[in-house]
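Values in this text are rule-based calculations from the coordinates and carry no lab data. Here the structure is a predicted model, which is why all the values come from computation and not from measurement. Cβ atoms are built from the backbone, for glycine too; each structure is taken alone.
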Structure P
Amino acid sequence: MAAGGTRHPVRNAQVCDLPRLMRYAQAFHAYHPLTAHAPFDAEPIEAKLKDLIAGGDAVLLVHDHGAIGGVLAPIWCAPSVVIATEIFWWAERDGRSLMKAFEAWAEGKGADEVQMIAILGARDVTPIYDRAGYRPVELCFMKAA
């Protein structure tokens with residue numbers, strides 16, 4: 001799948017992309033506040049990336065400077081409503097083309113909604129989501145168990 005007209009064509013990831021994807025995973029791990037006290041564990045991360053590459057109700061899209069991964073799932077209380085949920089999005093540049101390709105994948109899979117995630121306290125991506133037509137729906141609260 002390629003997003004037309006982008007400087008960095010977006011395509012489905014392949015196993016040969018794993019070394020680069022693992023570098024992105026390490027960068028994401030270092031960036032995310034929830035992983036500050038957890039070691040980077042390459043084996044299960046690589047297994048998850050391979051699951052996303054395998055497709056089905058999951059996708060892993062890449063371009064020369066980033067990747068986005070996500071899954072399809074129904075809302076538990078309204079199973080007829082299917083959401084494509086981004087589980088990670090890492091871009092060194094041209095990240096919007098990844099988001100647009102993820103949206104196109106979701107539409108092609110019949111998703112009713114696309115859910116994107118913002119890490120609070122990090123870079124404010126609200127303007128990007130606003131321009132793309134997203135609206136805030138939920139706010140997640142966490143504490144150590």
Structure Q
Amino acid sequence: MRKGRKKEAISDVQPKKDGVDALKYFEADAVKEIADTLIEEFHNHLKGKPIMYLFNAGKMSDWATMAKRSAKEVYISGYLFLMEVNHAQWLLLTEEGRIALVDHELCHAGIDLESGDTMIIDHDVEEFGAIVQRRGFWREDLKLFGRACGEQLELLASTETK
């Protein structure tokens with residue numbers, strides 16, 4: 001930055017939308033682009049389902065969140081889900097990291113095939129690394145997760161020896 005030049009404020013580069021201050025939230029087109037590809041390949045149940053993608057430039061503690069919209073919100077907006085991405089964290093991620101983050105959040109978006117009801121799906125595993133170190137794979141979900149990790153470690157080892 002040249003001396004004497006005023007630094008641009010975020011408000012100078014992020015517009016207001018219909019009179020609403022858009023400093024904290026703005027459309028995440030890059031996230032949507034990745035999501036569209038992932039939905040086509042891995043998340044068929046979400047094909048054609050309206051999802052809103054927003055960046056949060058405020059003080060968001062999570063890297064990203066996926067939330068189902070209430071019936072009133074769906075009526076007002078038309079969106080079934082909202083994926084909100086921490087913009088500061090997004091800027092730090094590699095392209096592969098961004099794809100993994102969006103894929104992760106899409107895994108939370110569930111739709112009951114019979115009723116069409118939307119739901120948020122919990123993570124496969126909820127555990128501390130210290131417990132796995134002390135107690136091993138003591139639950140079935142941990143055993144499945146451990147096998148998946150083992151497969152990835154084998155792939156990693158095979159690519160490192162080449």
Structure R
Amino acid sequence: MARCPQCDSTNTKTLPMIYGAGTSTSKSSSIWITSKGRLGSSARSGSRQSKLAASASPPRAPSVVLGFIGMVLVVVLSWIVINNFIPVTARLMPSAQQAASFQKFAPVSFLIAPILIFFGWVFRHRRKKRNYLPRLAEWEQTWACLKCGTTWLR
């Protein structure tokens with residue numbers, strides 16, 4: 001046991017220990033027969049967590065699914081913007097020949113935008129994951145005093 005640097009108490013635990021001790025999950029199932037001979041069954045699951053365990057929870061890992069959904073929304077919005085941008089830009093061109101060539105090659109931007117957004121999403125997810133791993137390691141080494149509430153890194 002580590003001693004608290006604030007109050008010198010030995011009533012200390014690591015954040016993973018606090019989180020694990022205050023978090024529980026349960027699953028149950030049952031089968032029954034009614035008085036009319038009908039068969040029934042049910043399954044339940046649940047979880048409980050103390051407020052102390054919730055305050056000692058680990059850092060959240062970056063979500064691939066939420067990031068992907070966000071990327072798809074950005075692609076759709078970029079297509080809407082591009083779709084509205086092409087005719088306006090073509091009308092602002094000084095000559096009809098320039099406008100025709102612009103409208104001929106502008107739809108390529110519908111392919112380029114998702115590719116650039118995808119690579120941006122991959123870069124952003126890797127950066128988030130690179131930042132997450134040190135925070136997780138720090139969380140695993142953090143101690144908390146259960147008497148005064150002080151937390152420290154050991």
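Assign the value 54, 32, 11, calculated as semi-axes √(5λ) of the Cα gyration tensor in Å, to the correct structure from P, Q, R.
Working through the options, I get structure R.
For FRET efficiency 1/(1 + (r/R0)^6) of positions 45 and 77 (r between Cβ atoms, R0 = 30 Å, to 0.05), find whichever of P, Q, R sits highest and give me its label.
Of structures P, Q, R, the maximum of FRET efficiency 1/(1 + (r/R0)^6) of positions 45 and 77 (r between Cβ atoms, R0 = 30 Å, to 0.05) occurs in Q.
One of P, Q, R was used to compute helix-only ellipticity at 222 nm (-39500 (n - 2.57) for each DSSP H run of 4 or more, over all residues; to 500), and the result was -13000. Which label is that?
Corresponding structure: Q.
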